[in-house]
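Each reported figure results from applying straightforward, stated rules to the coordinates on display, with no laboratory input. Keep in mind that what you see is a predicted model, and the values were worked out from it rather than measured. Cβ atoms are built from the backbone, for glycine too; each structure is taken alone.
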Structure P
Amino acid sequence: MNRLFYLLAAFLILLIIILLNSIFFGINNYQQKSLLVEANNLQIIKNNDLKNQNDILEFEIENAQKSNEHVENFAREKLNLSYPDEEFISFENEVKAQDE
């Protein structure tokens, strides 16, 4: 009876050591969990940025569908388009080299 008790206790201690080893050093250990949590937080931030960009695009599309002035403004400012009788003037910033 005494031998069976020691054998059972040794088996349980060995089982606990194996389980602790897998918790701290195995595939799904605590370090891996913390890396996944960090990656998840970064993905949440990226998703929020994409949601904000999506809202802006949705606003632009709705304005373009409702207003012809918005389409004209977009064409003039972003695409540099003008009417045939208009003259388009563009200013370039020149970088002047300083003489020493």
Structure Q
Amino acid sequence: MPEITRDEVAHLATLARIDLSDAELDHLAPQLSVILDSVASISEVASADVPPTSHPLPLTNVFREDVVVPGLTAEQALAGAPESEQQRFSVPRILGDEQ
């Protein structure tokens, strides 16, 4: 695969609205070429008879079954709250009247 040029990196940076210095452009061009070569080599290995996978080993669900258990009453939940009002937690207002 051909090397990616400094001008191509500058063009991509402009499209992405990223301001890169001359030193950054010189530094990134060879790195992006290596990345593109790596992606190309992986594309060469993959074939039509190999299905795409997200993980090389089969995964199973390790979650427990949902079981309904008794919960806290409102009084129990609010027992440790610094302030409560109408069976709800009372917290300081963080938004102004702009809402």
Structure R
Amino acid sequence: MKSMENVDAREIRRKLAMNQQQFWSKLGVTQSGGSRYESGRNMPRPVQQLLRLVHVEQIDIAKVKREDFEIIEFLKTQDPELYKSLKKQARSKAKKAA
């Protein structure tokens, strides 16, 4: 997982050609709150992670359900080899699609 310690949210937003309202609303952050983060205010770790998932990894968090996380955790603990295999297959498929 990539570290988001020194994330430049403004740069990511500009590369995506989004205004602050568009960019920050996808994370549940107000435009004024996002503006403060872009101006140097410390961004809480959960916001950093959401930013990474939504704007870097391009994951639509509206489609992710708690049940998905429960299944992932079950697979990780009960059948780690199957989990690793499925993860590898998913990454391979994503690379081919890109």
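Structure notes:
- Entry that produces 8.6 once distance in nm of label points 7 Å out along Cα→Cβ at positions 14 and 86 is calculated, selected from P, Q, R: P
- Which of P, Q, R yields -25000 [helix-only ellipticity at 222 nm (-39500 (n - 2.57) for each DSSP H run of 4 or more, over all residues; to 500), calculated]: P
- Which of P, Q, R yields 45, 27, 24 [Cα extents along the principal axes in Å, calculated]: R
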